[in-house]
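Trainee: What follows is a set of structures to go through.
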Structure I
Amino acid sequence: MKQLLTLIAGVIFGIGLTLSGMTDPARVRGFLDIFGDWDPTLAFVMGGALIVMAVAWFIQPKMVKPLVDTTWHLPGTRHIDGKLVGGAALFGVGWGLGGLCPGPAIASLGTAPSPAAIATFVASMLAGMLLHKLVTSKNA
């Protein structure tokens, strides 16, 4: 049941990303071009996401456990360190250069006008995750 609900949530998320235009790198770059032909669409998508998360943050403390799991899997710390800042900076640079972040990139695999470019982006993203896992497991 948990896997089915996870799949359904992922499909709904992917459909939302596609319908909102977030799988179009030009739209993301348009949002980042604040001194040129600025496209505010992404701001509305982010605002919608904040509303959904605000509801989740309000409801979660009132629940004993998640609906389809035995415990909550929340971050154990709120500490901001170099790894977090570096990762956020790397994410931002990749997002700005590529025009996609992981969710829209994966959703784009089925809808992209240039599937080779998207597949290369996703492959590079997966290689980066593997490299991070190898580096952090050796340092742990």
Structure II
Amino acid sequence: MSSEFHNAEESPGFTLWQVTNLWQKAIRMALDPYELTHPQFVLLFSCKWLNERNDQAGITQVQLAQHAQMDVNVTSQVLRTLEKKGYIKRSPHPTDSRANVISVTGTGDEIASKAVQAVEAADRAFFSGLGSDVGQLNRLLSQLAKR
């Protein structure tokens, strides 16, 4: 069986895979000083961001997983690690006995604030070659994400 593509560069999936690997390497390097994996960073910063927009009332694990578009079981495992590091706290939900409220600790807030600066700098550097086309890339990626 042969591919419909004459060159590997014609395959959008293959190209996306290559670019994703390069970008993930840049993000890993940015997060290394904070001893965070990329999923840990995404959930920690998302928790901070969502809580700030929710008047620090706390968010549930399901809300966090939905926001990050991450599997609930994976979210639970990553949150367990963040809790062990002292970056988040899980407390019983006041009205739903099946849920926990996730909040960021002071240490977690500090790490998340520093790490997001490093990640955003890595993003700027990585995507700088696109110049003003970054907005178009964001629109196209958002279009794909809505599937």
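Just so you know, all these numbers are worked out from the coordinates, no wet-lab data involved. Only a predicted model underlies this, so the values are computations on that prediction, with no experimental measurement involved. Cβ atoms are built from the backbone, for glycine too; each structure is taken alone.
Trainee: For mean count of other Cβ atoms within 10 Å over residues 59-66, which of I, II scores largest? If you can, show how the numbers build up before the last one.
Mentor: Working: I: 8.5; II: 18.4.
When mean count of other Cβ atoms within 10 Å over residues 59-66 is computed for each of I, II, structure II gives the biggest number.
Trainee: Of the structures labelled I, II, one was used to calculate mean count of other Cβ atoms within 10 Å over residues 43-50, giving 22.2. Name it.
Mentor: Structure of origin is II.
Trainee: Distance in nm of label points 7 Å out along Cα→Cβ at positions 51 and 123 computed as 4.0: which structure among I, II?
Mentor: The read-out comes from structure I.
Trainee: Quick one: mean projected area of the Cα convex hull in nm² came out at 11.7 when computed from one of I, II, so which one is it? Present the calculation step by step, with values, prior to reporting the outcome.
Mentor: Working: I: 10.9; II: 11.7.
The read-out was computed on structure II.
Trainee: Kindly point out which one of I, II the value 0.20 was derived from, the read-out being FRET efficiency 1/(1 + (r/R0)^6) of positions 3 and 91 (r between Cβ atoms, R0 = 41 Å, to 0.05).
Mentor: Source structure for this number: II.
Trainee: Here is a follow-up. For which of the structures I, II does the calculation of relative contact order in percent (Cα under 8 Å, 6 or more apart) return 30? Show your work: numbers first, answer last.
Mentor: On the way: I: 30; II: 23.
It must be structure I, since only it matches.
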